[in-house]
1. For which of the structures P, Q does the calculation of FRET efficiency 1/(1 + (r/R0)^6) of positions 58 and 210 (r between Cβ atoms, R0 = 30 Å, to 0.05) return 0.35?
2. Upon calculation of helix-only ellipticity at 222 nm (-39500 (n - 2.57) for each DSSP H run of 4 or more, over all residues; to 500) from the atomic coordinates, which of the structures P, Q produces -18500?
3. With relative contact order in percent (Cα under 8 Å, 6 or more apart) as the yardstick, tell me which of P, Q scores highest.
4. Quick check: 18.1 is what I get for mean count of other Cβ atoms within 10 Å over residues 170-177, calculated from one of P, Q. Which structure matches?
5. Have a look at P, Q and say which one yields 0.45 for FRET efficiency 1/(1 + (r/R0)^6) of positions 34 and 162 (r between Cβ atoms, R0 = 41 Å, to 0.05), as calculated.
6. Ranked by distance in nm of label points 7 Å out along Cα→Cβ at positions 90 and 130, which of P, Q sits at the highest value?
7. I have 1.18 for Cα Rg over 2.2 N^0.38 Å, calculated from one of the structures P, Q. Which structure is it?
Structure P
């Protein structure tokens, strides 16, 4: 069975409990206190990990966009200044690292450039993540794999050819692949959850998961039913908060329900072997007619 073992001996795979990731991303809006509140809520919800996003603004923002002005909660500012405003520095990530250890929850990040890989690697994360936008950046993907840390790649906004081409460049060991559609929020008709099974056929030795950007919870549960070994949903305290990813995020009450329903499905799934359970025996004795030929038809 396909599986991936993290450096803390947690195993992600098709015969393991679903690994549930609350993506904080940039929903913290550069506020460390808010980030810690999101970590608290992820822990309370029962998530296995929280995920952030890490960028070096000068490397990730095209120069012709640097001076474009944008309205923000901190006033009108250039886009490059805004990108710096919402990035945590080393001291802030050190606090996040310590706080997650205190709360006994894993954290990791999507890295958007080579400098960010080096930055996040210094914290020895259990995982790395490549966003869908980075799928065709082979140099970046290889840099994350070169850390010998398990890697999740997302496949949104990508064709079959692009997916297979990128994965052919990578080491299949400790590689996990997430189905995704990169629309925020994503229309239900475009989720295409059958791709989970398709990716499993294409890459039978790798755990397949789901990164969802839809509103609602039922389709993420359906992704687990379809075979997703891990799921990731953007996470926020309030979908009405300012920020580009808030509307496609799950609030704490929703995350608790999602985790509860995934764990209920895992208990209910069974093994496909028909059996008579002890809880059925009294009903069987009471209700099963032993000899239908002596049934009293007058009753």
Structure Q
């Protein structure tokens, strides 16, 4: 016997979110559920005649996922939305507001296989050439290209992390696991040039904004997009593309997967193997092109 299904979607969502908070879910997680389930409820209100908790069907969930897919929402995001919708209706079913979840049995959208975009030498050299007028931006791009670190890792770099004598930098990766990465001379020189123009202040972060505060990941992404656009690069290159550029170039030149794993901060060697495969593909092309 189900409870009174006249409970409104709004009240049902509020009750669901309270349960999540009671389970000590993070504020970000609760907010994401509020957004994803709330958007589905809004869609139901606009597209389903007289919607109520017990009248939502599996086809409604599938149709909604198709709708957001047509709006350009990726498979990864649609899978996340479905997970939120599933948990919402499972809550309603568990608490006897509905007899059965309409999200049960709905197939999870497949994730797109994202191509690993990397830059050719003439492309990243053009970006560096355009950034030459800004010591900070030039150093920032050089650090990306010479180390392959992540955006968050670059933003987290401290002045003390750069060891000019040992020609290396200390990087704090995922889970605050530290690793050291050797720096090429041009990377070190770019940092030295930047430090002579870096704003003076109490903050010890290596890269600062014009106000002397730590540079944000959002600003770093804007900087990379700015020089990519000015260089006339039309591919969907990002900060992560500079990481791929570093890894691909090193793999093509025969760097071992174990060394690459250490530089990139990969927990699993399998993640690194993709670059080794890309390097081997390039080697086959070279062999064909230089056939005797």
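Coordinate-derived values only; no laboratory data. A quick note: this is a predicted structure, and the numbers were derived from the prediction, not measured. Cβ atoms are built from the backbone, for glycine too; each structure is taken alone.
1. P
2. Q
3. The maximum falls on structure P.
4. P
5. Traced to structure Q.
6. By distance in nm of label points 7 Å out along Cα→Cβ at positions 90 and 130, the leading structure of P, Q is Q.
7. Structure P accounts for this read-out.
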